[in-house]
1. Of the structures 1, 2, report the one carrying the highest value of FRET efficiency 1/(1 + (r/R0)^6) of positions 27 and 123 (r between Cβ atoms, R0 = 30 Å, to 0.05).
2. Comparing mean projected area of the Cα convex hull in nm² across 1, 2, which is largest?
3. Given a value of 1.00 for FRET efficiency 1/(1 + (r/R0)^6) of positions 115 and 131 (r between Cβ atoms, R0 = 30 Å, to 0.05), point me to the structure among 1, 2 it was derived from.
4. A value of 0.00 was derived for FRET efficiency 1/(1 + (r/R0)^6) of positions 19 and 155 (r between Cβ atoms, R0 = 35 Å, to 0.05); which structure in 1, 2 was it taken from?
5. Match the computed value 14.5 of mean count of other Cβ atoms within 10 Å over residues 107-114 to one of the structures 1, 2, and report its label.
6. Using distance in nm of label points 7 Å out along Cα→Cβ at positions 67 and 99, single out the structure from 1, 2 with the greatest value.
7. To test your reading of the models, identify which of 1, 2 gives -7500 for helix-only ellipticity at 222 nm (-39500 (n - 2.57) for each DSSP H run of 4 or more, over all residues; to 500) when calculated.
8. Give the label, chosen from 1, 2, of the structure having the highest value of distance in nm of label points 7 Å out along Cα→Cβ at positions 35 and 227.
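Every read-out reported here was derived from the displayed coordinates using simple, explicitly stated rules and does not represent laboratory data. No experiment lies behind these values; they were computed from the predicted model shown. Cβ atoms are built from the backbone, for glycine too; each structure is taken alone.
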Structure 1
Amino acid sequence: MDQRLSGAYAKLDRADAHIKCLNDAFQGFLKERPYRVVTEVDEETGECVLRGQVLKRPPVLNWGVQIGECVHNLRSALDLLAWQLALLAGEEPPDNTAFPIFCDRDKYVDLVKESKRSVVRGLPLRAQERIDGFQPCIRREPPWADPLWIVHRLANDDKHRVLHVGQVAAFSVGYTADALFDGPIEAASAATLRHRFFDDDTELERLPATVDCADLANKMSVAFVIAFDKEGPALGDRLILELERCRDAVREVFPDFLDFFDG
């Protein structure tokens, strides 16, 4: 590794450490069985209702701070890369030098490609051209789903508020066909999987009155995960998987610029 990039890689390593710490915290929390799913019969309709229950609240404030530190390091690593590329010109880079990440093509052209105050104006022209290829507005459809854009948005949001974790976990439940139907139906062909956010006493699923609620309760397989806030840029995705996806996307940027530091 070129020593000029040691700071950027140290940021990436720190983000990795945050992800591991968060994952350990999530797994430890879920082992305490803070959530459960119960079944009950709707007395009016006879339907079998699945409800989520919250027995213990997660430490969302503490987790939000750690997530913010993680995404800050990821975003900062890219800006450090841009700074080191600008230093290759032999002069002190402009104060606003940064690695741009844009979701809107018109804004990218206006603020980066044509602006006299562009954040990449101090970088070698070839480096600027390569940065084009990493823009969400150019390489992905829809651009708001690009992990680099999610990193950028999360890091920006973290400057103004603690990042939000789903108030409680997302929930998945699978139940086999023999719990829903009479007769020899293969379980795999009729297995059902649902994914829901829930708070205490939230209705998760409503099944036909023909379902034996008590029997279903014994046959369900339930899994819980910690997820991002549904209203944020990660759109309620599973938190660790999304952070890992963002980290991988940032790490994949660096190999495209290593030749600038050869020799």
Structure 2
Amino acid sequence: MEQCTKIYSDYANQRAKGAKTLSKVGIKNFKQRRTDFNGDLVMSTQLAYIDIHERNGAHMSRLVSALIARNRDTLCLDNDLLYELRSSHKDCGAKTSYWGCSWESVQIMPNDQELLIGVELAGSLIRRTPKWFLTTFVPYTSVCPCSAEMVEEAGYGHPHMQRAGTKITGELDPEEDLSETLTMTVATVQRVVGLIPQPFMKRPDELEWCKNAQDNRFFVEDAARLIADSMDDLYEDYVVECTHNESIHLHDVFAMHRKGRKLL
């Protein structure tokens, strides 16, 4: 019987002598259902990268296959995934691998309301030991101190509020309880900044919230420093970024504190 099998050339593995090394090549915006730290099934957005040296390209299907195999699995510090991604391109000279996943996590506030928190879990394998990082996006609100002082001096008017948010990226210990770490991060930010947007409020609750706003006046620099101080006990290394969305200016304001040298 005549053979009908056709062998296709391996374009990705063909040598490209003198070609520049690409530090990251791979896939991004890969949508997949995963189970988050709380046991909830969530829609995640993932990326997977490797590096290539003097090769034409990467085998994207190999990266996708590694992620598909983990459909609905619980998100964790998956060292095996990082090694698998790198090994999948050993024939292309890959020496590093990166994986990242973002989703929204439901966190229960003290008043039992649900707050959606943006979360990113990311890992890198650059040498022998994987490194893992957790990024948390927490919304809050601040009263502009300058505006509040001017209103008090004038004796009338209303200080303007700023809807704000903090992005905290911390290096993880391999033995950490990820659910506890995330919950503690969010709770600590809530305690420090004081004002958190509420999904639902009736008028008496709204009045009480606005009264409390008088005691929570932060410039973006104040917020970044206070939040950073509170992260010292949670992460060995971290970066805290704060953004206040101005309501009366045509710009936003930003501040960042970096504890160590490993994170940007």
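1. 2
2. Values: 1: 17.9; 2: 20.3.
Structure 2 comes out on top.
3. 1
4. Label of the source structure: 2.
5. The structure behind it is 1.
6. 1
7. Derived from 2, not from the others.
8. Details: 1: 0.8; 2: 3.1.
Biggest value here belongs to 2.
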